[in-house]
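Enquirer: Some structures are shown below for you to check.
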Structure P
Amino acid sequence: MKKILQNYKKGKIDLTEVLDKIKLLPYEDLEFAKIDTHRSLRKGFPETVYCQGKTIPQIIEILKAMSKNDHNILATKANKKILSAVKKEFSEVKYNEFAKTIVIKNEKINQKKGKILVITAGTSDIPVAEEAVVTAELMGNKVEKVYDVGVAGIHRLFDFKDKIFNSNVIIVVAGMEGALASIVGGITSKPIIAVPTSVGYGASFKGIAPLLTMMNSCAEGVVVVNIDNGFGAGYFASLINR
């Protein structure tokens with residue numbers, strides 16, 4: 001609302017445009033979706049589009065509706081077909097092939113102080129980690145990455161202890177048995193957000209094993225998000241950093 005009024009005052013939009021934007025608050029009804037246009041006011045970050053399970057025409061219509069508010073837009077779980085369709089409609093499109101995320105940039109990102117560190121146990125965990133990275137960066141955070149430093153070769157982790165100690169919050173992404181979160185949590189006073197991944201053989205039960213390991217961590221300051229939920233980890237890390 002503040003931005004709409006400031007743009008009107010500066011002459012960037014006329015009264016008709018002001019009224020058009022205001023009438024869309026607090027949500028815009030597309031019948032198959034109700035766009036939460038009020039979320040950026042409540043939460044400080046606009047609604048994110050989860051692409052899985054939606055048709056491409058639905059995704060495009062949702063993105064067009066959200067773009068009316070001139071916010072940066074994040075779409076997750078987006079494949080190449082979705083990307084191709086989005087590129088035909090929008091010019092400022094950035095795709096992360098690992099994370100399967102689409103970012104449509106409509107406004108400048110104001111960077112926060114402090115730093116978020118994202119650590120993975122293995123290379124196979126990188127796609128989930130990259131979803132956290134994209135989310136945290138879009139929310140205005142400085143993000144550093146340390147990948148493939150899991151417990152099978154834990155000596156690799158300690159080469160990056162300065163990054164661990166100098167971060168405000170740490171995201172640890174791990175599959176298999178998920179022990180890395182406890183190790184990182186045991187050597188730092190910084191808050192740890194543990195992300196279990198579905199990476200692993202049969203008895204990992206597609207992420208259940210690392211989820212339980214992380215939830216049973218004896219290291220203080222470790223909290224856990226859902227399996228493969230890089231977005232949730234990046235979002236919550238941003239709230240802590242803010």
Structure Q
Amino acid sequence: MKPALFASDLHLAPSRPGTAAAFHAWARGPAREAGSVRILGDLFDTWIGDEGIDEPFAAAVIESLRSIADAGVELGVMRGNRDFLLGTRFAQAARATLLPERAVVDAGGVPTLILHGDELCTDDVAYQRYRAWTRDPVRQRRFLALPWPVRRAVAAWARRRSRQATRNKPDSIMDVNAQAVARAFRDAGTIRMVHGHTHRPASHRHDVDGRPCERHVLSDWRDRATWLEAGTDGIRPRELSP
């Protein structure tokens with residue numbers, strides 16, 4: 001059985017050529033040899049609408065994604081907090097399935113809950129308010145109706161504000177909340193979870209109502225590809241430098 005691959009927080013952008021090179025190398029190699037590839041949010045550092053598929057950088061990323069799907073690999077992409085505006089035009093161009101915010105998938109014979117992970121950071125109340133505001137369909141439609149240059153300017157302003165706010169927050173509130181994690185396990189009925197967002201790669205053990213559960217946190221990408229590979233013999237981290 002071919003393995004299931006999970007990645008998150010690639011934050012692909014023209015300003016990060018090393019990470020982009022790692023992504024294309026990963027897409028040409030390990031990703032094409034997998035049974036499934038699921039990217040759990042923040043594929044792009046910023047995404048302000050599907051018109052972006054025609055820009056050269058995004059077009060190259062989409063071509064690499066399409067090559068994974070064309071190799072017969074099940075390809076899924078989840079929206080993250082940086083690219084929550086990924087839409088159907090992007091998915092069609094990449095030949096990928098846009099995944100819901102939470103899904104349960106088979107990974108090496110183990111039902112596994114996958115999610116981006118930001119909704120688990122409930123101690124960061126200000127971020128959760130922002131998250132709810134940006135996920136509102138009416139606000140999204142209004143933003144997407146703006147001219148492209150205006151959207152670029154708004155996104156740049158929002159990123160500056162986000163960096164400033166992050167610098168002023170204690171690390172503890174930007175990690176997941178234990179009660180939110182337990183609730184997610186209960187709701188899904190699984191004993192394994194994989195998520196990203198926090199940039200704190202690790203494997204954790206939880207006791208949820210007497211059930212031993214495992215939670216695997218994906219790494220962000222910085223000039224190398226990092227992912228989790230799940231097979232019948234378990235789940236393990238992998239890494240590739242271009």
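Enquirer: Please compute FRET efficiency 1/(1 + (r/R0)^6) of positions 95 and 151 (r between Cβ atoms, R0 = 30 Å, to 0.05) for structures P, Q and give me the label with the greatest value.
Expert: Details: P: 0.40; Q: 0.70.
Answer by largest value of FRET efficiency 1/(1 + (r/R0)^6) of positions 95 and 151 (r between Cβ atoms, R0 = 30 Å, to 0.05): Q.
Enquirer: For structures P, Q, calculate mean count of other Cβ atoms within 10 Å over residues 71-78 and state which one comes out highest.
Expert: Values: P: 21.5; Q: 18.9.
Result for mean count of other Cβ atoms within 10 Å over residues 71-78 over P, Q: largest is P.
Enquirer: Taking Rg/Rh (Cα atoms, Kirkwood Rh), for residues 79-182 alone for each of P, Q, which is largest? Intermediate values should be presented prior to the final figure.
Expert: Working: P: 1.04; Q: 1.01.
Going through P, Q one by one, Rg/Rh (Cα atoms, Kirkwood Rh), for residues 79-182 alone is largest in P.
Enquirer: Kindly point out which one of P, Q the value 14 was derived from, the read-out being relative contact order in percent (Cα under 8 Å, 6 or more apart). Could the numbers behind the result be given before it?
Expert: On the way: P: 14; Q: 26.
Clearly, the read-out refers to P.
Enquirer: Another question, if that's okay. Kindly point out which one of P, Q the value 0.85 was derived from, the read-out being FRET efficiency 1/(1 + (r/R0)^6) of positions 15 and 135 (r between Cβ atoms, R0 = 35 Å, to 0.05). If you can, show how the numbers build up before the last one.
Expert: On the way: P: 0.45; Q: 0.85.
Of the options listed, only Q reproduces it.
Enquirer: Right, something else. Can you say which of P, Q returns 134 when volume of the Cα convex hull per residue in Å³ is computed?
Expert: Details: P: 134; Q: 119.
Label of the originating structure: P.
No lab work stands behind these numbers, since they all come straight from the coordinates. Worth saying up front: this structure is predicted, and the values here are computed from it rather than measured. Cβ atoms are built from the backbone, for glycine too; each structure is taken alone.
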